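Structures given as structure tokens follow.
Nothing in this text is a laboratory measurement; each read-out follows from the coordinates by a stated rule. The model shown is predicted, which means the values in this text are computed figures rather than measured ones. Cβ atoms are built from the backbone, for glycine too; each structure is taken alone.
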Structure 1
Amino acid sequence: MLYRKDNKNGGELSQLGFGCMRFPRKGVGIDIARSGEMVREAIEQGVNYFDTAYMYPGSEDALGRILTREQREKINIATKMPLFFVKSSSDFDKFFNEQLKRLRTDYIDYYMLHSIFDYNYYERMRGFGIDEWLAKEKERGRIKNIGFSFHGNYSEFVKVIDAYDWGFCMIQYNYLDENYQAGAAGLKYAHSKNIPVIAMEPLRGGTLAVKLPEAVMREFKSFKSDDISRSPAEWALRWLWNQPEVTVVLSGMSTGEQLRENIAVASQAEADMMSAEESEVINKVKNIMLAKIKVNCTGCNYCLPCPVGVDIPGAFSRYNEGALLGKFQTRVQYIISAGVFADSPQFASQCVNCGKCEKLCPQHIKIPQELNNAAKYLEPFWMKAAVKIARKFIVSR
């Protein structure tokens, strides 16, 4: 296993992190025996970063049951405060103490504010005293490093990064999402501030590993190194580890085969090791996939802020994703990110055709027209009812 330095605290993290959200399951619950075998193998092979969350059903408890005291001391546990459920300052202690109990530990190495979408959402938590609470727990030694996971756009990411002395952050990042959400610009901005970056969704939940267009598979197979063909998953992981700004690539693994493949790649993939030919393969693959997209949006964010709150690049990214990877999953993710967990609705259908964004777009996209198309594709008739019901189960905005 290769390691990368945590420039904030001087420690070293395995460049492959184990995402516990996708532990193998048995019936309606987690298969503790199989999950335990995978965790033990990962630790033996040098993985020292394990990520879970309050929101991942059974994940914290499973990890706590699996780890021996000796194993616990060898690794870093990362988990997350479920901000969606926080209604008052007393909830911080309530959820955190429950997490410690589930994980059977008395401290968390890397603790995150879960799924911040914009600066206003973080400010709301500040109103509850989150900064003071974090400082208290860090002084007590129950939290070692403080960070956040992020699912908003680049401009909001910068605001959040600049608002606190973060120990690390986690963003969605892969070769297809290079300009999505915080994106490459956010990665480099965090790195410029010496903030370690954890990259989640390196394979987009597996979609960059399986069921890719035939033209993409042909492109990958056309390149061979030492007569060994690389899988699409290996290509995606190598692209990430080629970037020195990436500290840990977090992979949700549910089989021993996935674990062993990822460990094999992580044990020899280094920063700046990809050749010009390899980079060209990735560029060709991206071009093949991007040729199928609906809107030529690069995620530059010049169109923001929208006067009525539409996340324009986010809507176009999901619209394009649907064309590439299928409608159902894309719709669900769009509805969750733009409606259920957003501080305020950000749907494409909110566009009032003011035209302000179109004048600012360097790609000369007919934005109101394309937002209308995106709304037709992404927003089914049942969407508003589903959002209303879902928001009843999280904190009212």
Structure 2
Amino acid sequence: MQAVIYCGGFGKRLGKITSNLPKPLIKINGKPFLYYLIKNLERFGIKNIIFLAHYQNKKIIKFIKNLKYLNLKLNVIVEKKASGTAGSLLLAKKFLDKEFFLLNGDTYFNFNILELKKKFYDNKKKLISIALTKNNNKRFLNLSVYKEYNYKVPKINLVNGGYYYVSKKIISKIQKKDFSLEKDVFPELIKKNKIICVPFVNKKNYFIDIGVLKDLNRASKFLIKIFNKKTVFLDRDGVLNYDFGYVHQIKNFKWRPKIVNFIKFLNDNDFYVIVVSNQSGIGRGYYQEKDVHKLHQWINHQLNKKAAHIDDFKIAPYFKKSIKYSSAYNYFLRKPNPGMILESINKWNISPKKSILIGDQLSDIQVAKNAKLRYAFNIKKISISKIIKHKFFE
């Protein structure tokens, strides 16, 4: 999947702060704001990101070059002259996929972006789906697609959240380089019924625009809150799928009932979802690590079709007689040892007190205790439908 991020604004409302720095590179909690956007996109499986830059573009380029994301394809398109939100997109035409996510580099909208993509596909004749957020701030009301384009005004104030899923066909609606997507393109698409607006008003769908000093000052606490999510660790075989023994091929993978809907529920309600799986079959030589990674990629591809995803997969390939996988480190990873969970806690900045594990073996329950997780559930004794009623999910 591909995403395009607008990074070309001048940030005039922030005064001296952006006198020599593009807004997306303002540091918050020690890291540029743009870093958090990239981290979130990567979480949803975005592998290809294009940055549209104009003001102080060399600093954007330098930041991108210094990123250590080995699994991402990153590309900066420079606007030599400010071209507007539509004009800059036109400059990137040859690099664009058939469809792509499009977002502002100075806003963070915390929602399940895969749902925005799904709504696009559910409405095949549309050219763009727009994510709407609830906001009563007067400075955003002029962005309201309802008020601008004479939609029926709802009881709550829904404004443009600055996140879109777009068909490349929209390029044909851009008539010149100095063109605005919002002012010049959207009105025409509205008239032709080519836009689908998708409200995201869950209590966890937080939104911030760092374009003014007041909101920039609250961005620190905002981002700490956003990335300090509750986490659900899932065993794989026996929880995600039926355990037929050493499952490592797509043909042997069969989903357990309700698990896809459960993962979608977790995504929509702002939980991290991480799979932790013992894979001694690798150490035994029955199959290779690449076979497991290929299967996990397929799992996420299937989940994506339902607007769901798993944030991370951790595996323990330990087998005591293996030459390659019998080290103390690999043993520490293997459940009931807490290695996989502790590594995840460090990588994702997870609080054990805000985490649970769902498994089907005694070793799963024990690893939760060893990692000092607050709760653990055995789906052999309690169903997903009952687990979800636990206070942890409130």
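Given a value of -8500 for helix-only ellipticity at 222 nm (-39500 (n - 2.57) for each DSSP H run of 4 or more, over all residues; to 500), point me to the structure among 1, 2 it was derived from. So the calculation was done on 2.
Hey, semi-axes √(5λ) of the Cα gyration tensor in Å, for residues 53-284 alone derived from one of 1, 2 reads 35, 22, 21; which structure? Let's see the in-between values first.
On the way: 1: 34, 21, 15; 2: 35, 22, 21.
For semi-axes √(5λ) of the Cα gyration tensor in Å, for residues 53-284 alone, the value 35, 22, 21 is produced by structure 2.
For the set 1, 2, ranking by FRET efficiency 1/(1 + (r/R0)^6) of positions 165 and 317 (r between Cβ atoms, R0 = 30 Å, to 0.05) places 1 highest.
Using the calculated result 60, 59, 44 for Cα extents along the principal axes in Å, pick out the matching structure from 1, 2.
Working: 1: 60, 59, 44; 2: 65, 44, 39.
So the calculation was done on 1.
One of 1, 2 was used to compute mean count of other Cβ atoms within 10 Å over residues 77-84, and the result was 15.9. Which label is that?
2
When mean count of other Cβ atoms within 10 Å over residues 197-204 is compared over structures 1, 2, which one is greatest? Structure 1 gives the largest value of mean count of other Cβ atoms within 10 Å over residues 197-204 among 1, 2.
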